[in-house]
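Below are structures written as structure tokens.
Since every read-out is calculated from the coordinates, none of them should be taken as a lab result. Note that the coordinates shown come from a computational prediction; the quantities given were computed from them, not determined experimentally. Cβ atoms are built from the backbone, for glycine too; each structure is taken alone.
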Structure 1
Amino acid sequence: MKPLAISLFAGLITFTAAAQKSPVKYGEIPMEDMQMTSYALDSSASAVVLVDYGEAYVTVNTVSASLKFERHVRIKILKKEGLSWADATIPLHFSGSAEEKVSGLKATSYNLENGKIVETKMSKDGVFKEKFNNYMNLQKFTVPGVKEGSIVEYSYTVNSDFIQYFPNWQFQYTVPVQHSEYWAMIPEFFFFEKYMQGYVQVTDYEVKHKSMGQFQTEAHHWTLKNVPAFKEEPYMTSETDYISRVNFALSHVKWPNQPVQEIMGSWTKLNENLLESESFGRTITGNGFLKKQVEEITAGITEPLKKVTAIHDYVRKNLEWDGTKDYYADPLKKVFEKKKGTAADINLALASMLEKAGIDVDMVLLSTRDHGFVRQSYPIARQFNYVVCLAFVDGKPIYLDATEKYLPVNVLPERCLNGQGLAISKKRHGWVDLLTKTKSKTTISADLTLKEDGALQGKLNFTRDGYDVLRMRKDYVAKGEETYLKEVTKSRPWQIEKSEFKDVADLNVTAKESHELSIQEHATVAGDVIYINPFVITQLEANPFKIEKREYPVDFGSAIEKVYMCKLTLPEGYAVDELPQSRLMMLPGNAAKYAFNVTQNGNSIVVTSSMQINKNLFTQEEYPNLREFYTQVVAKQAEQIVLKKK
């Protein structure tokens with residue numbers, strides 16, 4: 001997005017919001033902070049943010065408006081795990097030749113040596129910049145001389161013409177914060193939507209109205225102390241969805257005696273702008289050089305779905321994703337020359353080729369799981385970071401993403417399963433669900449013979465589908481069969497004698513994998529008794545949901561199904577002394593189901609375990625039942641078969 005073009009009225013005098021002061025002075029480090037060895041409010045903390053201070057203010061004159069953001073950070077490193085807090089990143093927006101710039105950057109580490117504080121300053125060589133996507137660079141630096149016990153301190157100013165990117169402020173991190181303070185000074189001409197998120201309550205907030213010559217400014221001031229660390233929990237989307245912060249979205253500008261200048265606009269306006277954009281809508285309808293290639297790919301194919309599949313196969317095989325998430329494409333000729341590109345490059349290229357094959361295709365903007373969910377009440381484009389195709393064949397929608405080489409048509413990568421996306425379309429503009437019918441599914445069958453010494457001999461067969469087969473295919477191809485097998489046996493007492501893989505390359509069928517093997521040290525022999533757990537693999541040994549009360553929803557992304565079937569042939573001269581009991585467990589509405597069955601037939605025992613998570617999202621209210629469900633599954637799968645010599 002370009003710097004905001006703000007119409008200023010003639011005769012406006014220069015206006016600058018008055019800067020505030022950080023609660024601490026740079027370089028003045030209290031000895032008690034240097035001597036701190038643990039944080040009293042959280043003894044597990046690997047680091048603690050002592051001070052995080054920021055202020056953002058706007059300067060306006062007769063020809064322009066600009067934004068300044070000043071920040072001052074001081075961090076105590078308590079443990080080896082906290083050393084990464086010496087690394088810092090400053091996001092910088094850019095568009096064409098316009099770019100946010102950093103000034104006054106300084107960074108210092110402080111260490112206690114022989115009772116004195118010794119400081120180490122960062123040189124210019126410690127700073128570098130890298131491209132993040134087509135509208136943002138990252139300026140990174142590492143504070144030198146940091147070790148356990150160090151204090152890290154840095155400060156900087158970001159100078160920006162992008163008023164619409166008024167800085168948000170994060171109060172909470174994955175380590176505790178002792179003091180967080182933010183000033184947002186907004187001239188009366190600018191109207192921002194401000195929204196809070198997270199579960200830490202703001203206790204100290206004030207708004208001061210200050211006179212700046214003949215104009216007024218609103219100075220919003222937040223101060224939070226002793227903010228607890230954000231604790232990541234299993235099956236969450238991005239921490240940015242739940243971490244405590246304040247967000248800003250520029251709604252409109254109103255100069256005296258001037259009409260309102262709308263900035264935020266609407267999703268409809270965004271749709272119109274993208275359809276006309278050279279890097280989006282015109283990328284699809286243009287690029288005529290692709291027409292000949294499309295004709296060759298689809299030669300002899302009459303069925304629309306087969307055309308879609310052929311074009312999708314061509315793009316995913318010939319263009320490599322560089323890992324960048326974006327929704328504006330570079331020129332497609334360059335993309336095809338490099339044979340590599342961003343998610344936008346690849347999926348807009350796919351859409352352009354589909355369009356030239358006569359396929360009805362739209363694009364869907366979305367926010368990936370690691371980027372956070374979209375707040376639909378705020379029509380702000382920067383909430384999105386990704387784009388996929390939505391084709392229509394015989395009126396039926398087909399989602400397409402060619403960044404993943406091992407996903408078939410109508411299956412989105414798991415990173416895309418994040419609520420709803422926005423369809424950019426001339427005739428179907430609106431919100432669409434990003435849910436999927438594709439599961440993470442694995443079926444394992446084991447045919448094993450138990451020896452008198454406790455060793456197992458036999459065969460394991462794996463059949464994977466959905467997202468499980470995607471992960472398997474990526475691992476298998478990336479690592480090669482030899483390394484893949486080493487990973488299979490890693491930390492397991494297995495000796496694989498022979499392996500076979502089928503249909504790894506065919507995306508339209510399930511992949512199969514089988515191993516002939518021997519397993520040591522799985523059963524326990526105690527005199528005339530053998531104890532054996534029937535799960536030689538996939539046993540759920542611990543409940544992933546450890547905390548009693550959860551603050552956030554549980555988001556699995558997709559449904560899950562794990563089936564394990566084991567036929568166990570007993571050694572001669574042994575009889576069953578104890579068998580686990582069969583059991584069926586279900587959550588309300590069949591949201592989750594677990595079936596465990598044991599049968600004996602002569603000298604063989606057959607165990608079947610089937611676990612299904614049938615919906616992707618569980619609310620905080622549903623969490624206690626889900627947690628208890630997992631507790632009981634863990635307990636059931638821990639039960640052993642007891643054999644006794646006759």
Structure 2
Amino acid sequence: MKKVIMILFSTLFLLLFTACDEKPEHDPLGTFSAYQEAFTAMDFGAMYDLLAKESQGAQTREDYVKLYMELYTGIPITAARMESRMADLDLRQKVYGKDSVKVPVNLILTVQGQELTYSTDVKLIREKDEEGNTNYHVAFAPDLVFQDYKKGDKILDREAGPIRGRILDRNGKVLAGNTDVLWVGMIPEFLGKDKAAAVKDLAQALGISEVYIQGRLNLSWAKGNVFVDVMKVPLEEQSKLDDLTRRHRGITYRKVQDRVYPYGSSAAHLTGYVGLVTKEEYAKLQPLGFGLDAKVGRAGLELLYDEVLRGQKGVEKVLVDQNGVEKRILTGFQTNRGQDLILTIDADKQLSLYQAMAGSAGTGSVVNYKTGEIEAWVSVPAYDPNGMILGIPSIYYEVQSKDPGKPLLNRFTRRYAPGSTIKPLTAAIALDMGGFDPEFTLELAGTKWQKEAAWGNYFITRKIDPLGPVDLEKAMILSDNIYFAQMTLEMGEATFRQGLQRLGVGEDAQPGYPLEISQVANTDTMNSEILLADSGYGQGQVLFNSLTLPRALTAIADGGKLKSLRLLFTKNPVEQKEVLSEATAQKILGYMEKVVADPQGTGYVARMEGYTFAGKTGTSEVGSGSSAQENSWLTLINRDPQHPSIVTMMVENTKDLDGTGLMAGKMKTYWTSLPQP
């Protein structure tokens with residue numbers, strides 16, 4: 001019995017001694033976690049220290065760090081992280097007790113503000129150190145450096161041509177950018193007897209004439225295996241072209257980079273478009289690295305900011321394999337890309353405003369009355385700037401230039417008589433500077449008035465007889481021309497002119513896009529009471545561009561503070577100045593609210609459930625006699641402080657239409673297209 005006890009005791013002692021003598025095993029998840037942290041910190045030296053013996057034996061620490069540094073600074077990668085694709089519990093069950101294991105991960109690399117994500121594995125190997133301790137280390141793999149990277153790959157510098165900067169909206173949406181398009185053409189040598197059928201099918205697919213294609217093939221240089229270009233089409237046409245190339249060997253296409261305008265006609269007069277350089281332009285641009293196929297701005301922001309956008313000759317880093325074959329451009333055109341132009345425009349509002357105004361000729365804007373930022377700005381009708389790039393630009397331009405709707409005409413840069421939309425400004429000036437009594441009551445029957453017989457056959461007219469006394473509030477609600485004419489005569493030309501100037505009329509305040517400058521009159525002195533009276537209700541010689549009214553209304557909408565409007569995005573605070581007392585601004589705003597809310601108001605038809613609008617309608621007369629026309633205006637201030645905006649629309653040639661109803665319908669179309677408050 002004693003012998004059995006001794007054997008058991010000895011066995012237990014041996015097991016205990018053995019357990020105490022066994023070297024502790026390193027936690028494999030600890031190694032993986034440390035590797036993750038080092039990768040996120042881009043501490044490549046720490047990553048090397050976690051490599052397996054074989055991996056460290058294949059390259060020195062200096063070479064390993066240099067590899068990462070050259071690649072990550074050359075691309076450049078500004079941030080990196082590694083995420084396991086397995087839950088922690090599953091990962092523990094997979095890892096423990098294995099000699100080697102692959103941990104599936106995602107590598108997320110930030111390149112130029114964009115995240116590049118790809119999947120690979122981190123292989124952990126169990127091995128013993130010189131002291132006999134068991135540890136887990138990472139087996140190096142080229143994919144842990146960069147996607148598709150292979151041993152022997154190199155980074156080379158090469159000259160790069162200029163790349164045009166983009167035009168972006170406030171949220172980073174591309175209004176003008178560079179992307180792949182398809183350059184369609186034919187190879188004469190491969191056409192043979194199939195030529196007639198190939199030309200016919202290509203013409204039908206592209207929507208162009210066979211004569212045009214045949215003309216391209218008849219050019220003196222169009223021989224042999226030369227690529228004879230026909231036209232460029234969007235990338236979306238590729239499947240149709242693939243079908244053609246299968247049927248006709250002589251039809252082919254190439255993918256090339258070109259300028260594309262994703263929002264098309266809705267932003268056409270803002271972005272403008274680019275066109276091929278002339279000989280004279282090329283002579284100046286060629287020393288800067290531009291080729292014969294370079295394009296420069298021809299209209300809009302593309303023209304106005306051409307030098308900013310166009311880019312310059314530079315150097316780019318390229319990843320090549322051991323044979324020198326290019327695998328990837330790494331730099332993202334850091335040194336040769338032109339500057340991006342970031343606008344205050346909201347592309348979604350821009351599109352909504354354009355669609356709301358479609359079918360008419362005119363202009364519209366959305367202005368934030370707190371920041372002065374232009375959030376949408378359209379001219380209708382408009383051309384599609386993609387037509388100046390894709391298809392046959394010369395033919396497209398000719399068609400647009402002959403269109404009676406004049407889609408090439410940028411109406412938001414031009415001046416128009418503001419009609420009755422000027423009345424809130426006239427009233428604000430009279431109250432704030434002219435000492436006008438808002439309780440003044442006009443008791444006048446009928447729809448026409450003249451100050452004196454010396455006016456001859458000229459009368460100020462109003463649309464309806466109010467059938468009773470009219471004070472300032474009622475005059476605003478009814479849009480009474482006679483009341484505002486008398487108000488303007490009472491305050492006098494000097495006060496009226498000075499007041500409008502305080503509200504920005506006549507000021508050369510360009511928002512980043514040149515506009516015709518608004519005016520009070522053609523000359524510095526009117527020398528006519530009739531002209532002054534007419535000016536008070538927006539006729540006479542008063543002319544506003546598309547932003548004159550919304551800019552002036554920022555003062556009425558925001559307690560008397562007039563904003564400087566801007567189109568180019570900046571974090572700098574808005575420039576503003578006090579031009580009206582807060583009391584006057586609030587009073588006029590209240591009147592404008594009743595224009596929409598009061599059943600007698602000229603803007604009552606524009607009211608909308610869920611919104612509190614302050615607004616003003618307007619009709620301006622253009623020309624005289626049988627050629628006389630009318631333009632209709634409507635401006636609405638959204639009183640919601642969370643959405644502080646002024647939406648203004650003007651439509652031409654509405655004499656034979658219900659102008660107010662037309663404008664109200666377009667306004668409602670715009671507002672209902674936005675997320676509801």
Structure 3
Amino acid sequence: MEDCMDWLLYLPLGAGILSLAYAFVKTAWVVKQDPGSKKIQEIGKAIRSGAMAFLRREYKILVVIVAAVAVLLVFSEEGWGKLVAVSFLVGALFSALAGLIGMNAATLANTRTAHGAETGLVRALNIAFNGGSVMGLSVVGLAIIGLTGLLLIYSRIFGFDGETLNGLVLPIINGYSLGASSVALFARVGGGIFTKAADVGADLVGKVEAGIPEDDPRNPATIADNVGDNVGDVAGLGSDLCESYIGSIIGAMVLGGSLREVNLVLLPLMLAGVGIVASMIATFFVRTKEGGDPQRALNFGTIGASVLTLVAAYPLVIGLAPAEFGGGYSSRGIYIAIISGLIGGVVIGILTEYYTADGKKPVSEIAHQSSTGAATNIISGLGVGMMATGWPVVMLAIAIWFAFHFAGLYGIAIAAIGMLATTGIQLAVDAYGPIADNAGGLAEMSGMPHEVRERTDKLDAVGNTTAAIGKGFAIGSAALTALALFVAFKETAGITVIDVTEARVVIGVLIGGMLPYVFSSFIMGAVGRAAFTMIEEVRRQFREIKGVLDGTTKPDYVSCVDIATAAALKEMVVPGVGAVVIPVIVGYLGGAQMLGGLLVGVTVSGIMLALFMANAGGAWDNAKKHIEGGAYGGKGSDAHKAAVIGDTVGDPFKDTAGPAMDIIIKLMSVVSLVIASNIPH
């Protein structure tokens with residue numbers, strides 16, 4: 001029996017290895033493409049050097065924090081603390097590596113995308129998407145290899161029967177999810193602060209005050225802005241989705257273990273492997289013709305991956321899952337739960353596209369309101385963000401109801417797997433955005449023809465929407481994953497009911513509901529403080545360095561990169577440490593009931609806030625793009641200036657505080673799960 005289980009584990013392991021190999025092939029293809037003129041290569045090298053320098057400094061800090069947490073874990077678990085710490089270190093390493101690989105590919109692809117845009121839109125799209133697919137396939141490959149590898153090693157040591165899995169192996173593997181989540185939060189927050197400090201400084205002083213175009217080489221913050229796209233929207237994003245993917249799988253495995261069914265423990269890994277293969281195949285579906293719609297091509301790829309996953313999942317579920325489990329649920333019920341999660345993710349993506357895409361009513365309304373000033377632009381954008389929480393939450397509720405009705409609590413966890421099974425291509429589409437954005441900046445800074453910038457702007461506008469869709473997708477999956485982890489925490493802690501009439505539970509709920517707002521305030525404040533310093537530096541250079549504004553003297557780009565780096569590394573520590581420490585304090589002082597209340601509050605509050613900020617920020621961004629396309633006076637008009645201010649407000653919403661929320665709720669859930677067996681009841 002154990003040999004059979006081992007054999008089944010080799011299937012997702014093989015899918016992970018195949019995914020990494022395919023990512024290597026994609027990287028080699030990107031490298032072979034023409035990087036363009038000497039000038040564009042010099043600018044690209046500056047962006048790449050700045051991004052790598054930031055990661056080196058960030059990872060030096062993370063090494064200290066990760067090592068400290070690993071030491072604490074050694075003493076937190078009686079008997080098996082060392083193995084939990086090992087799992088934690090592996091998870092942290094693989095999450096960091098996912099971000100590094102993705103950023104390496106993105107900084108190779110940006111110059112080649114810009115040069116490819118000289119030939120046409122199709123070539124530029126192919127290079128940008130293939131560059132993004134390196135990160136997508138690397139993230140899922142690394143995640144599944146690390147998790148399956150640990151499970152194989154620990155099962156060899158302790159055995160593979162249901163009792164051992166549930167009582168020992170799975171609690172040890174929880175450390176893997178904790179490591180990935182910890183690095184993801186620091187990477188997302190640090191990278192987000194960097195990119196938005198640079199972006200805000202470049203926009204407000206360059207476009208609004210000086211009246212020069214976006215990404216103009218005269219702007220001292222423009223290199224830092226493009227570096228930020230990579231450290232925040234690529235490296236941070238890679239770590240973010242890596243931990244989402246791992247968390248959803250582990251949550252389902254723990255619930256499968258609680259049902260004493262080994263096959264239900266293995267099924268999430270098998271479904272993840274199917275999703276990886278489907279994502280690889282679906283990369284061939286992303287095709288368009290010259291003059292075609294890049295958004296449609298990318299949507300075709302993601303929907304194609306979902307269809308392939310559904311087709312392949314049916315025989316897998318029917319063949320592997322028990323015909324009946326958990327007092328009346330069936331294998332067909334599990335398949336319905338997968339469908340509910342997968343369809344839920346697709347529908348949330350479509351809803352996000354409606355609220356954030358150029359040409360849709362919400363964005364057009366914000367652009368229209370910009371004609372009367374920044375205040376009406378901001379009011380309209382806030383309204384769109386608030387409204388955009390409605391239908392996605394309804395869709396989540398429907399998906400949860402179907403999953404629970406047909407497969408119980410395990411079905412909710414499997415629905416999260418269904419939603420994240422195609423992470424490989426979803427992340428490829430998401431990472432395409434910052435590559436296209438960088439390509440536009442390179443085209444502007446190197447003085448390429450106007451039609452090249454038009455093509456990159458078209459790719460970038462689609463990238464804004466794909467990024468918003470990716471964030472909506474991540475938030476939706478975070479809700480399901482957090483719910484699955486919460487149920488796993490409840491099972492591990494031995495709680496039968498969380499009584500909301502008890503004072504300590506209510507206190508936990510209130511504290512949990514408050515935390516996303518406090519964390520968001522700190523992160524937004526960090527962006528504001530860093531942006532203030534950046535703005536002062538850009539103004540100083542315009543004022544004191546003669547020839548910068550007329551283009552006869554080169555600005556000091558390095559100082560702006562240093563300002564953003566220092567601010568990001570300083571400001572990322574408090575929210576990152578807080579998300580890890582607070583559940584521990586609440587759990588040991590207030591007990592499992594109060595900690596359960598905390599998780600309820602932080603999940604509900606965090607999901608709403610994340611949806612609000614992601615959609616408002618995406619809508620503001622594309623409203624600006626809509627005006628830059630010629631509406632309401634075009635670039636330089638009063639409406640454009642108002643839209644730039646709205647976009648500037650939305651930048652930390654959608655790229656820093658918003659994305660951090662879904663990581664925070666999952667990280668706090670994972671921390672709670674790790675300590676569940678040791679806290680007082």
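For the reader, a short list of remarks on this structure follows.
- Here Cα extents along the principal axes in Å was derived from just one of the structures 1, 2, 3, and that gives 73, 51, 43; the source is 3.
- Answer label among 1, 2, 3 for the case where helix-only ellipticity at 222 nm (-39500 (n - 2.57) for each DSSP H run of 4 or more, over all residues; to 500), calculated from the coordinates, equals -10000: 2
- Test item: mean count of other Cβ atoms within 10 Å over residues 370-377 calculated as 15.5, pick one of 1, 2, 3: 1
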